[in-house]
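Structures incoming, each one as structure tokens.
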Structure 1
Amino acid sequence: MRSGRIRFVFQDGIGAMKRFADGSYSVPVEESEVMELLEELRAIR
């Protein structure tokens with residue numbers, strides 16, 4: 001979390017992190033997107 005926003009980091013391969021166009025290693029996501037993902041994962045179990 002940075003500045004009150006949830007941020008995700010992604011792997012770009014073994015031992016490498018994804019770097020985005022602005023040079024950062026993370027991308028902001030909305031809380032609703034995180035909750036939707038968690039609900040989908042719970043449904044799989």
Structure 2
Amino acid sequence: MSRTFLLIVIVALAVVAAVTGYFYYQERQSGVDIKIDGSGVSIESN
């Protein structure tokens with residue numbers, strides 16, 4: 001394999017990892033928080 005091909009593969013994997021991380025981060029930001037404690041149950045939406 002040539003160096004150029006290896007570089008392209010590495011860059012493509014890095015882009016895929018970055019995009020996956022971004023979508024995971026966005027998914028974690030939006031959602032519902034359910035908290036159960038001594039004062040009862042609370043449900044909050046982000």
Structure 3
Amino acid sequence: MAIDRFIIKKIQTCTYEPMRLNLLRLFLIRIEKALHEEEAHKAAVF
């Protein structure tokens with residue numbers, strides 16, 4: 001979770017547009033990974 005807060009803070013303060021886009025991509029990848037892990041966990045429980 002700390003890395004997520006770090007990425008969000010960097011996205012908010014970054015002025016170099018290519019870096020911002022890369023940070024956004026990274027954050028979206030982390031969200032997708034968390035969603036897949038959550039779905040896998042739900043499938044394993046039921």
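General observations
- For helix-only ellipticity at 222 nm (-39500 (n - 2.57) for each DSSP H run of 4 or more, over all residues; to 500) computed as -10000, the structure of 1, 2, 3 it came from: 1
- Of the structures 1, 2, 3, the one that 12.1 was derived from, the read-out being Kirkwood radius over Cα pairs in Å: 1
A short reminder: the numbers here are calculations on the coordinates, not readings from a lab. Being a predicted model, the structure only gives us computed values, none of them experimental.
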